[in-house]
1. Upon calculation of P(r) over Cα pairs in 10 Å bins from 0, in percent from the atomic coordinates, which of the structures I, II, III produces 8, 34, 36, 16, 5, 0?
2. Taking 22 as the value of relative contact order in percent (Cα under 8 Å, 6 or more apart) derived from one of the structures shown (I, II, III), identify that structure.
3. Of the structures labelled I, II, III, one was used to calculate log10 I(q)/I(0) by the Debye sum over Cα atoms at q = 0.14, 0.24, 0.34 Å⁻¹, for residues 50-89 alone, giving -0.27, -0.81, -1.34. Name it.
Structure I
Amino acid sequence: MSKKQYVVIGLGRFGVSVAQTLFELGNDVLALDSSEEKVQNIADTVTHAVQADATDENSLRAIGIRNFDVAVVSIGEDIQASIMATLLLKEIGVKHVITKANNAMHAKVLRKIGADKVIFPEKDMGARVAHNLVSSNILEYIELSSDYSIAEFVSPASWSGKNLIELQLRGKYGINVVAIKRNNEIDVSPSADEEIESGDIIVAIGSIEDLNKLEHVIE
């Protein structure tokens, strides 16, 4: 699988975390910010780091921004700069633009001007922390939309030795198992006769309502 090229614009805490993680996962990452200090601080932990104004079309074109597969706009409090950068990236032709939003109105504008995905890091992290507090067996919780989420959790002891048909997870809990992690290996789209073993980590998708009910079962 060929590695992707990412550009992360805005090097606050969120932007730095995204850029460094993408690089650690083996991708080409260009980190961009108008602050020379921020660019210097990240230079050794990404592929390239550039000081540039993301609201200036000529600057973006000069660094070949169109060649990147994904752009992450993580500009902090400057909503106008965030909107302008997103608009320019789409006009220049970046295939996939993900933009961090500060509030609902900001997100609405971003979607209207073509952002492919809008994220609320603080809200998403808040949801994960809350679910982790409610159930110690919930390892990860990601909201896909206002209705659906993905949860990653340790399989309950009562599931061990039973296959997915016997457990009837869709009928009982309204969830679909999309993967099973076992011994550092992952089985994507497991077969219905796959037997659950003690310690398996289940990755399931379902409505937020159904996943909330499931948390009480797996505590």
Structure II
Amino acid sequence: MTCRKAVIFDMDGVIVDSEKLWKQAEYEVFTSLGVKVTDEDSKITQSMTTSEVTEFWYDKFPWDNKDFHTVEQMVVSRVIDLIETQDCHINGIKPFIERLKDKNYKIALATNSPSRIIPAVLKKAGIIHLFDTLSSAEFEDKGKPDPAIYCNTAKKLNIKPENCLVIEDSYSGMLAAKNAGMTTVAFTNGNKEIDFDIADYRIDNFETHEIEFLSELGLKA
């Protein structure tokens, strides 16, 4: 492998402000199947893949009129519709990535979300042309916090894990990156209540944050 450096972005909560959209889609789809969706249980499903979420709710409230794949795709389709029609921008994300590209960092995406959602998100943010590779946990045996998606993204980039920096907004995502041997940055989007002690660094917003911190972390391109 070469000594190039890469920045790998999580998608939901980092590239797009989508938590509320996933919650809405989850509520609409599963309640239509007779599931009693609660805020407490929704917190549990928040870090799961879509297939894991579908299995979670089926175990609690089994339905008999639709198969797992159909229900999962119903959720995905609803999320895509909401992304395309709602204001879910993360301020400053495009110029932040452009600054990284100008400094010759490789740029990648690694998300627990299904691959079908990725183009809608990147098109919404106007950044699809800035990425060198895209990865979805849909094609891994396990999603985050398992490190597989990050290990395989590094392989696709032909860059060693220790030369990769990951920007995440969830503990499970940061744990996956850590276990893959990568430097981890917590993105809070201004939420001061979030505890990200596991991270090597913290970014509160992309609008005012310069990329010189990468050199401080030993990841100068």
Structure III
Amino acid sequence: MSASGSSHRGSPYAQELIDHLQPYSVTRETDRGEQLDFQVNHQGMCYLVIEGTIAIYRRSDNMLLSTAKGPAVLGVANLTDIFFDDYLKTITPCLIATLTTEQLNEIIKDEALWGLISKHLMFMYNRLYNNIMPRGVPTAYEMIRQQLMLLMNEDENFRRSITVERYIREKTQLSRSGVMRILADLKTGGFIEMEDGRLIKINKLPARY
């Protein structure tokens, strides 16, 4: 997970962490569409996304939580225990380094990285609180409006690979019919431009529906 504003802009501490951790990790190229689990054989995993773009999903309901573009470091929150059993999917071919959280713990101690890790985690939790966690009880339109703006800020490869309706439903769990009705009205009104169900451009979204 990464950044406020643009949903894929990463933590400013990610590259420095990668520089410290990559020498101890296994690095490989992945294809698009690969799934990477935060738990493997009951062991927490940490992923260093060096190049490429990934999506983070909640396992319980397969909700799309966020996207991240390299450089990004994911899985650090599972350092002391397995708190998150979510999973990643590669949106583009990626270069990803992997290590266990047990290994990560030892490296942090040996290289005195607690300060850097703390800054990274605070950035991530701040983004989670401000950009992902819902505030109040938004209407369906308010949720769709927010997701349209987030989608417009996604990596272009990802934005062109997913339909607007699917992106919104994976992020909100709204009904397909409700999402399609509002999108159709926004397109007819000239507020958004779509092509084959993909978002091309946002002209201006009304505050209310």
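1. Derived from the structure labelled II.
2. Only one of I, II, III returns 22 for relative contact order in percent (Cα under 8 Å, 6 or more apart), namely III.
3. Answer by label: I.
Readers should treat all values here as calculations from the given coordinates under stated rules, not as data from a laboratory. All values derive from a computational prediction rather than experimental measurement.
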